[in-house]
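Coordinate-derived values only; no laboratory data. Every value quoted in this text rests on a predicted model; they were computed, and no experiment measured them. Cβ atoms are built from the backbone, for glycine too; each structure is taken alone.
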Structure 1
Amino acid sequence: MNSNDLEKYSSAITLSDMELFVFPELIYSLVLANIMSPVIWKWRQHESFEKLANKSSYRKLMRMRQFIMDEFDFNLDLETWGLTNKDTELRRFTRYLSPQQIAESNALFGYEGDKYYFDVDIRRHFGLDKYTTDIIPYWKTETVEAMDAFRIKPGYGRAAGECVSLATLYAAAAFIVCGIPLEDIYMILTPLHSQNFIDLQEGILTNNRRLITKTMWFNGTEISNKAQRALRNEQVTVVAHNTGCIHCLYDNATIDPRAYEHFKTRLAGYLSTGLDMTVFASFLRSYGDYQKYFQVCRDCHGQPQFIRAELLYHYEHGSPFKIGDDTHDKLLAEVSDEDFVRFELPGRMRCDRLCEVLKQGIDVRRAAGRDAMRKFIEPTIPDADKFVDELSKFVHIEANLPSSDKRFSNGEVIRISPDQSCEEIIDYLRSIRTQNTTADLAFYAFRDMETCDWRPFMKAAVERSPISLEKTQAMSIAEVYGWLGNMPSDSIYNGNRLAQPDELVNYLTGDGLEKAVLLANVLRHRHPEQELHLEVDNSSILLRGEQDYEFNSAKRLQGQMDITPAGEITVAARSSRPKE
């Protein structure tokens, strides 16, 4: 494994925001790692999903949304995985991307987004504003095991994860539990967000813990407006699919060009809608300052009655019924009679007359439609041009996707089916590892130490585990050894899979082999001049530095590893199941 491969494969262990940006194939590798995980396959036996066994994928996906909402928190604690510094990260990746390219595309290195993000002070929103020096947080993406382990992390109690973790979780769960083929799931990454487009019905977007249907996308609520921020205002950096990926900065793309064109067409259809009274009511819900120019009319025993639009929206806020849709009349029935007047309110447009105009088929996405709308509203609404411009942007979003002007190579297509068992999928992925980099990287993200080279894991452990160093900085080596000895010995990973040192510290549990690796990280940073030697013989673990440290392991691995003062990691006498 050369230095470039070692950097990439070790990145499959740590999965930081920067690593995913530089090595976009890692994104789908984590999806595959989650698909191999027994955690999500157990969800199939959950009572609520067993009841939906014969229902449609759409029904299952809607239930999945509630399941994830109930079981997972959105974790935006930027320091969960510790701190690093800009120079270190830039030096790591300078052979792949220039510092300017990174700064223009990554929030940790100065990216601020377009004017919208300046207006909402997005760095303050995410807590990035406090990082005014070269010190920055690791934004790491969690495996499903690490997400699930938040349940035992002090201060949590439920599973948790950040946006990329939730996106990869949703992709795997949609496949395993909902039976949605990988061909219908597209991952979309921007500098500040990650979500999936699921090609089902009119299209569905995942957004952290939520799902957004096309109807919800255009309903004008605060939740939907926030869900739109990334695709409205950011450059999409990566689109990942089972056929490959495409990156905004790289000239080569591995995604099937036909699949990419299909995705672009379907996403464009999702992001655009016609204008009827339901959509117009959603626009006013989103742009509340315009409500004062409208009034709603109802018939009362053959006589018209009127109510200010902003007052009716106030009623809507606490009601299951909505203005402009099939429940409109039910909402009107909830309004106090005293809030209606029998005369037309001056200076306000009647929504019933607007509805008649919209039925003529005005398309504000086109010049003729904008002119017609402008002419209709000019007598009532100041700055009609601005109103029409905002209305047209509301009903039509142009996603800033990576250009199709790329060199498309034959992608390494992942061909698995939801009808296969977990074991069959693992066997298939193992069989294609030698010719499929994404599948090979998936076993590293899966932490399968039985079939993977140990060097990437160890490189990640001793170079990118700041939490374990921070936790132990006030302890002597003897105290660290004693603390590890008293720590519960359950690994968060099953079988011969290993946690990284910072996962042990965050969840305060770990197998003896994992504890030995944590101690090796501490020794490496306390005494870099020392050579470290790790002997793994099934249950017996021996770490040698200036003295010997012994641990007991429930893992069944064998091998020896050395770390030289220069940082070179060598593995010898390794015993494991060979790659097929």
Structure 2
Amino acid sequence: MNARFSVYAAALGAVLITAIIGACSGGDSSGDSTSAAASRAPSSVSNAASASTSMDVVTWHNDIARTGQQLAETVLTPANVNQNTFGKLALYSVDGAVDAEPLFLAAVPIAGATHNVLYVATENASVYAFDADSGAVLWKVSTLGSGESPSDDHKCAQITPTIGVTATPVIDRARGPNGAMYVVGMSKDSSGAYHQRIHALDVTTGAELFNGPTEIRATYPGNGAGSQNGTLTFDPGQYAERAALLLLNGVVYTAWTSHCDFMPYTGWVMGYDANTLQQASVLNVTPNGQMGSIWMSGAGLASDGEAIYLLDANGTFDPTQNEHEMPIKGNFGNGFLRLNLGPLRVQDYFQPSNTVQESNQDEDLGSGGAMVLPNFADANGKVWHLAIGAGKNSTIYVVNRFSMGKFDSNADHIYQELVGQIRGPMFGAPAYFNNTVYFGSVGDTIKAFTISNAALSATPASQTPNAFGFPGTTPGISANGTANAILWAAENGSIGVLRAYDATNLSHELYSSVDAGARDQFGQGNKFITPMIANGKVYVGTRNGVAVFGLRSN
């Protein structure tokens, strides 16, 4: 490895931390979301709260950093979220499974009235706009073309029985005449051909914008799986769009995974112009190999406003590196990647030292989602720019965003690595709030790791009294600034459960939807759902609708 890396022992007990000396500095530019402030990754601990203080929820996990924190919640508090005063208020029925996180806009003018609006996408290829307060359907549209049906499940139980809209859409209130919601839909036509399309829908009517939808097509140079004559061609029937959409600097980014690892497939990321729906950029991260798809259990591509961060699934990695320590054939399977923008390319990466073995054993990073952390100063006042994630090997990786660590078969040259502190694989993403990171791995409790001197605590500061079965849980946080913080988590199973905990002490469970018998239950759990919190209510996607929780009138 490059001599600029050195390993040092830190005061984290038995946990090994590898630090990168000489991090670059860098500012955070604004993205393209509800506003510059809402889409900007936090640049310091002190301004982290200001990044998400809008009531709107326009993207997966609340912001492009994917922190999962809703900091404009003034109604729900640890004092009133309990069995007596809080519970299920309604179930808004839809025509298919809700795998995408619902989104929320406050005070939207529709048909001569102002509504708080809940947007819901289904695997039956439908998009609904509900009045978030009354449950009335304001509009409903389909992403299907004429004579089409939602895609079949390819005899794969991962997304079943149909595939319509899987990935969480993204909204820009300032785009188009009234605001635009970007959605990717899959379908099958009468001749058996599969389609993937990106749509831009008017948030007030559901009407198509910008001459959409656009058929998703792509080619990329390479000799990898499925290539012909040195060219890879995107086959819409071989892929699903599970990772949530990212809107950044006027481009909507999509990332693609396979169906049940059915070969051939490789790892695609594509960007589409938010004003025209025309393709702006294409990248394949395993162009001369195979696999290496991006699915992250539904988590979104993360960003600090300057670059994109993701965890890639098992696939080809070239252990032999060129003079810039990059894989010689451009294959980055099973990596923690930083992508630069315009055009897309892998700018930096981290690979575990046993990455080839992990890929061969399907023990990859790509089951988990990446999250960008606020910037932190260490004990010497040095500011670090960090991102974090974990996958199937139950190891928490913290990377320096400007010098991620690359690959060395002898050791992991990474900012911080926590081994053995989460018990199961990660099929989801962490959350962040007020100097604390929360992980909910498979078969484990949700664990809170505090951050001090720019490092995670060696052991959890608190954890929930109960564990979560497959697929674990991706938590969300509600708070009023830094006050009244509640951690929310959805539990999968034959009876789905919404749970709430004191975010400052996870051992204190405030509420669960099975506390009152059948009163608050909402049916079978849904696999990769994270609760969405807005305006005093909590929304949970189900197999046939959205369960709505809030303060009970009686």
Structure 3
Amino acid sequence: MGRRLEEYTREELLEYVKTLKKQKKFGLVWEDKPERVVKECETKFPVVREVEEKAIENAPGEPTNIIIEGDNYHALSVLNYTHAGKVDVIYIDPPYNTGNKDFIYNDCYVDKEDTFRHSKWLSFMDKRLRLAKNLLKDDGVIFISIDDNEQANLKILCDEIFGVQNFVSNMVWAGNRTGKNDSVNIKNIHEYILVYFKTSDGVLQGIKDIDESKYKFSDEYVDERGKYYLITLDQAALGYVESLDFGIEDPETGELVFPNGRKEKSKGEDEHRWRWGKEKVKNGLENGLIVFKNSAGKRRVYTKQYQFYNSEGAKIDRTILKESVISEYSTRGGKDLLKELFGYAPFSYAKPMNLLKDLIAIFPNKQAVVLDFFAGSGTTGQAVMELNKEDDGHRQFILVTNNEASGKADAGAEGIAEKVTYPRIKTVITGIRPDGTKYSDGIPANLRYFKTDFVEKGATTDDTREALITECSDMIRIRENAFDFVASAPEYRFYKNDKVFVPIIFDQFAIAETWEKVEELNTDKLPVHCYNFSYNRHANEEEIPEDTKLEWTACSIPESVLEVYRKIFRKKEA
């Protein structure tokens, strides 16, 4: 409070007590631990640079997928400029903080003896999840894999970041039927997947009901609409309704059949009634949707439950809600797939691809942008491509991973990004393994590979702007998804895609003359998204000729990047 207690008046003390009452009483409290990669951003700005020789382009018109090699805090900072509010789905499999050398903080493994073990993990996750939330669209969703070591802490942290009201599910994945190595008193065979929407606009769709076991009597139960099984038309659990207790004429006997096989209306001792009203029953009889059968000495009425038709006889894609317990995929599946791709398993505990496909598939947009900033072996990227192949989707993935050694199986390699993530994605796209053998027929897709880097903060803000301007080009290309090179000169660089033409102009005094080149080279007359160098927020729009026939917008660069970074790093330039 600043003064000794006796120096405060009674009124001041009462006012102070009121402020204490307004403070949050429930939540997660930990000692925030400084992190080297965060502190770096006090003196330099993250950027990305493309590794051009790793580009793959064999799917014209399709979105370009992205791999970013580097620390995910720096990559997420860059993505806060390129993809703020543009990501539909985030899946992450962060370190579980088991104390068994699975979590590195400030270049050191965090072990079980570290008294700040949980504080370091929470500091680490808090910063990244807050940056990730900025990237989600309002209807976006995030899936986070975790186990018992940090599940309770993560749930409270996510409640705070995303809001308790946006919690969707704490899914259980029973993927390790043999049990974990540290199981002692109870065999632990499960992990968790926490699910949150960004806002109340979020929605997940059902999955196709393909449980063939329901249709095991297909030889008997099949007609022109395909396979079906029978459900009794009478119902007792919902309570008796007199209007739903009426006779249905049996076409075989001509007799009326009432609920529960009765031959007349209930007199009060029987609570069974029909599920359908008279009009729906009439439609069912006329369209062959109702079946009469003998059961336990009674004549009973059933409805046909088809795979691909509803109770009205209309064709549908039958769906069911995704269940919160997942047991059909094992941890072994992820490892086996890596062996199939590489001939060995660089990771012992890679997530099964089909698990990720299922999670991504319940998001209804087939053009979703899918981000994984703990990408590891690249399972999420393969899942996106395989799912696109199955359902004719046009999803795009962004994978972020560091280039640390990828584990015992690959201890001598340069690292995860170069030796595992990129080769895996390249193999899936081309169908050719790193050793030159055939893996598959391939899946046409586009890919660009970037590495994080830095621009040092200048002595003045203008010095920083001048140093940053030419390093923003790749960030702008990612932001616009414009990777086709058109032309360059000391004053500008031009890029485009099939929807937009993107000039980046480095000299604020060359905008007018550069626009002549824009008019000349933009042969398709695409809308122009122009990025003009400026020492402030003003994008120098007045320099664009008034008589231009092109549709255009202009943005100040690098000020628009600096504004994003100021919010993240809360720094003030000199």
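A value of 26.3 was computed for mean projected area of the Cα convex hull in nm², for residues 284-531 alone; which of 1, 2, 3 is the source structure?
1
Quick check for you: by distance in nm of label points 7 Å out along Cα→Cβ at positions 68 and 436, which of 1, 2, 3 is greatest?
Details: 1: 2.3; 2: 1.3; 3: 3.7.
Looking at the calculated values, the largest one is 3.
I have 93, 48, 47 for Cα extents along the principal axes in Å, calculated from one of the structures 1, 2, 3. Which structure is it?
Computed on structure 1.
Identify the structure, out of 1, 2, 3, from whose coordinates helix-only ellipticity at 222 nm (-39500 (n - 2.57) for each DSSP H run of 4 or more, over all residues; to 500) was calculated to give -12000.
Source structure: 1.
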